[in-house]
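The following blocks contain the structures, represented as structure tokens.
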Structure I
Amino acid sequence: MSSVLNIPSTQHTNVETMRHETIITPSTSNPSWGGYFIIDLKEKNCIIHNLTLRFSASQITGLTSGTARYTPCWFWVQRIELVMNNNVIDTIYGNQQFLLHQLFNFDEKRKFLNITAGDYSSVAQRTALASSANDYYLPLWSFFKQTHLTAISPKDDIQIRVYMDTASNNIVVSNGAVGNPVSTITACSLLTQISRLEAPSVNARFKELVKKPQHYKFNELRYGTFNINAGSANASIVLSSIVGPVSFLMFTVRPTNNVSGDGYFNYSAIKDFAILDAGSTNIVGGQSIVSTQALYHLNKEWTRSSYTTETALSSTNNNANVYIYSFGASPVDTLYSGKVYNQYRFIGSEQLQITFPAVLSSAVQVDVYAFVNSAVEYASTYVKKITV
């Protein structure tokens, strides 16, 4: 319509003709606590933007007194494999997904997400949800969010492989609860935001792919979990599982005797941390970064939300002690677009050094999530992942 109007440049757009839709795909196999199920997405001639899992869960029953609640549904999954062309492009984890959505969305958007997933900050809200059958929405921060890949041919079929955690790890009882809580996952569907293309756009894109492959940048996850024994005042962790060009990393500390239920998202504070290269040289500014500097000063620049202010220094303490170090200028832009603003190439010999506020009275688990600059190589006959 703008072609027949005399409009200012600020109102002009030049985009392909397409329909924006949210399609719903039921799981191919039945979901269950502690089980494994898949969802096959075979939609074609569209651009894929975002994926969300919608779980239908029963009321928690089996108690003769007291109350029960679920954890936020990010923690219901142990891991999820995202597969294209029979290749696992990325593997993501429940705790990592929870952290990404808390850290890198504005607080207003976080409110929507947390209400539909089960609000980590409200026992009352999660108790009310669990008192009847309800749907829970688990948005996935995946490479589709960064790449907006086009699905054209059968090699673009997507399979979501979901490995579920147990019900006992994700049901919290309180107020003198008596009995054994019972819960059932009755269904799971994939909600996919797409833009449906018209035939000329599809044909043009396919012809380009025949000429040469295209590459879409994204942040592939490298993950490591490490146990630190009681009696330790500090830890030096060799990051052997992290290899490649790292844009940024984050880590959390949790007591090993409380990594379930509400303990999933209650993270312990540290005193300070540093990252050393293979030659034991500090690569985060030459000296250790103290906890308050990381949580309030650096995270102010590196995240979008106020999540890591929800600590003991705030009027609301949700133990949001999540530590980040970015080698790039903008983790936010990198996560949303795949753009690289700098990186540090890890070789598997780097060390994360942590000093605790006091000698540990019990063992802790340190989970490290590194985001490696990678790419999807997308051709007319294949799809595969490459490291850049």
Structure II
Amino acid sequence: MRNGKVLRIVSAIALILSLTLMLAACGNDQSEPRVETAADNQSNTQEEAAASEDWRIGFNVWGTAGNPTFDLMAEIIGETLMTLGTRGSRANDDHMADRTLENIQNFISAGVDGLVMQAAAPPVLPPAAEASMNSQIPFVLGINTGGDDDRAVIAANNPYYVGSVSADMVRDGEIAAQQALDDGHRTAILIGGNVGNKHQDDRVAGFTQVFESGGGVVLDAARCTSPAETQEKATALLSANRDADCIYAMVGDYIPGTVVAADLLDLSHIPIYASNINTDSVEHMRSGRVVAGGTGNDLAGGIAAAMLINHLDGHAILDADGNKPELIIYPFIVTADNVDNYIAIFNAPGVSPFHEEIARKLSWRYNSDVTYQTFLDVINNDLTLEGLMAAHGF
């Protein structure tokens, strides 16, 4: 009897242990490693990359926090990184070249995986690129891309250079000039950022060439080290040129101070044409003070961010000749007729201008067919106001 009872107890314990081990195996994937086939690996590669590679990206912007133009640039870069499953950290250069280099060095010291870099002060680019190379941190240039000659040297010698995405700033100035000519204006004054800033200089060149070849005359120009100088510089400019037909503001940041200066001098009738309009510009456009403005350049940051993530994921984008891409986006024009559409995309709560559908189209994580041509197609077809509205379902 006793032996039979013991046998039954031992058998019961063995059964319980067996069931426990079976349940543990079912509830813990690590207890029984899953054998994956080649087909499994192929189908899961992109999903796993999107889920697991949380790269840490540093990005600097030339302006200050609270500046509408640079806040928009930062928003587009940051939201694109989030859409692609990575993290971004912003630093502000406060319109100072030494601060740019300091921010880049701080990102490197913090151990970021990659950089979306602005080099608005061209002399900063070579040392910043060298610091990135010495630290083996890939970087892409977005919007402010330094000097052309410096980039060529870096592209040939720096394996951590991913490419650049700039905007056609000459075209930006040409658009404003042609609109002013079409409206019958023949004398203009210009106000904008500092001499030596390639974007500002290119806009001046584009505006001047079109305006003067069309029979107009550029009377004078005021250049500012930052928008904080706008009212003072605009007051002097307008006081010396009270008979000017129109004003060209090289960036929307220079519109509010110019408006105040014109009002104080009883020159409110002089219309303003602009490039890179922003949230400070659109209300003046609705009131008629700003007639027209080019915009859309800020989207370059989203393109640059996507290019960097592709590189980090091991799927670098190269042009048709196998070189690092030097992409250029093109501005579109906003007037009173379509300013509400612009606001719906660029100035509406909860709306990211660089739509996630566009970002994912450019990302290998979500589009295994992405190539250099994909980037060109997006730039040419999706980064118009109409293309952006379609992506947002408007």
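Since every read-out is calculated from the coordinates, none of them should be taken as a lab result. Model, not experiment: these values are computed from the prediction. Cβ atoms are built from the backbone, for glycine too; each structure is taken alone.
Looking at structures I, II, which one was relative contact order in percent (Cα under 8 Å, 6 or more apart) calculated from, given that it came out as 16?
Working: I: 25; II: 16.
Label of the originating structure: II.
Can you rank I, II by distance in nm of label points 7 Å out along Cα→Cβ at positions 206 and 238 and just name the one with the largest value?
Values: I: 5.2; II: 2.6.
Evaluating distance in nm of label points 7 Å out along Cα→Cβ at positions 206 and 238 on every structure, the highest lands on I.
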*asked:* If you rank structures I, II by mean count of other Cβ atoms within 10 Å over residues 86-93, which sits at the top with the largest value?
replied: II
*Can you tell which of I, II yields -15000 when helix-only ellipticity at 222 nm (-39500 (n - 2.57) for each DSSP H run of 4 or more, over all residues; to 500) is derived from it?*
II
